[in-house]
1. Computing FRET efficiency 1/(1 + (r/R0)^6) of positions 12 and 36 (r between Cβ atoms, R0 = 41 Å, to 0.05) gives 0.70 for which of 1, 2?
2. Comparing structures 1, 2 by distance in nm of label points 7 Å out along Cα→Cβ at positions 20 and 76, which one has the largest value?
3. Ranked on volume of the Cα convex hull per residue in Å³, which label among 1, 2 comes first with the largest value?
4. Work out which structure the value -14000 belongs to, where helix-only ellipticity at 222 nm (-39500 (n - 2.57) for each DSSP H run of 4 or more, over all residues; to 500) was derived from one of 1, 2.
5. Hey, volume of the Cα convex hull per residue in Å³, for residues 28-67 alone derived from one of 1, 2 reads 91; which structure?
6. Can you say which of 1, 2 returns 3.4 when distance in nm of label points 7 Å out along Cα→Cβ at positions 52 and 84 is computed?
7. Quick one: relative contact order in percent (Cα under 8 Å, 6 or more apart) came out at 42 when computed from one of 1, 2, so which one is it?
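No lab work stands behind these numbers, since they all come straight from the coordinates. It should be emphasised that the depicted structure is a prediction, and the values quoted were computed from it without experimental measurement. Cβ atoms are built from the backbone, for glycine too; each structure is taken alone.
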Structure 1
Amino acid sequence: MDFGLGYIGIGLGAGLAILGAGLGIGRIGGQAVEGMSRQPEAAGTIQTAMIISAALIEGAALFALVIAFLAGGALNKELPNQVKAKTTISAPADKQ
């Protein structure tokens with residue numbers, strides 16, 4: 001099993017999760033400010049919806065990071081066994 005590609009995948013997955021959450025929250029914030037500037041009387045309702053949406057996006061990003069860290073932990077547990085299996089030297093059959 002090639003562990004290097006696994007670690008690259010974990011890094012990409014965590015990075016994409018954070019990038020997606022940042023873009024999503026940025027878009028929510030920008031659109032909320034635009035909506036509040038167009039209708040100042042609805043600012044409270046828009047702000048409440050914005051905060052709830054941002055919290056849901058943060059929760060999804062946190063879930064994705066936890067999954068990435070769990071995958072990294074699984075790779076870290078398996079790596080010593082794989083290295084040990086590759087480096088074990090056995091005695092030749094005629095010298096036993």
Structure 2
Amino acid sequence: MLNNPMTDSQPFTVRMRSRGQVTIPRKLRDTLSIEDGDMLTFVQMGEGVFLMPRQPRTYELSNQITDMMDEKGITLADLLEDLPKIREEILQERKSAA
């Protein structure tokens with residue numbers, strides 16, 4: 001069973017090699033299912049760096065949702081108008097499932 005990187009975090013110290021190369025420790029590669037040839041994404045956060053094993057899809061997915069809304073003629077205001085009703089429906093579903 002894989003570890004949960006959100007709860008099993010621990011620091012790893014690595015050395016910068018020539019040409020900017022670092023080795024990702026085996027435990028991290030196994031936990032995150034990083035394999036030879038995988039693309040990684042570095043994101044600068046202030047003075048630190050966040051490394052992700054794949055390109056986040058947030059931007060791509062938000063564009064797809066926007067395109068679908070445009071095709072259907074739905075605005076953000078339309079979605080927000082129904083939000084309280086949808087929240088209530090979800091709450092009722094959860095209560096009846098419990």
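1. On the way: 1: 0.70; 2: 1.00.
Traced to structure 1.
2. Top value of distance in nm of label points 7 Å out along Cα→Cβ at positions 20 and 76 goes to structure 2.
3. 2
4. Working: 1: -31000; 2: -14000.
Label of the originating structure: 2.
5. Numbers: 1: 37; 2: 91.
This figure was derived from 2.
6. Values: 1: 5.3; 2: 3.4.
Going through each structure in turn, the value belongs to 2.
7. It traces back to 1.
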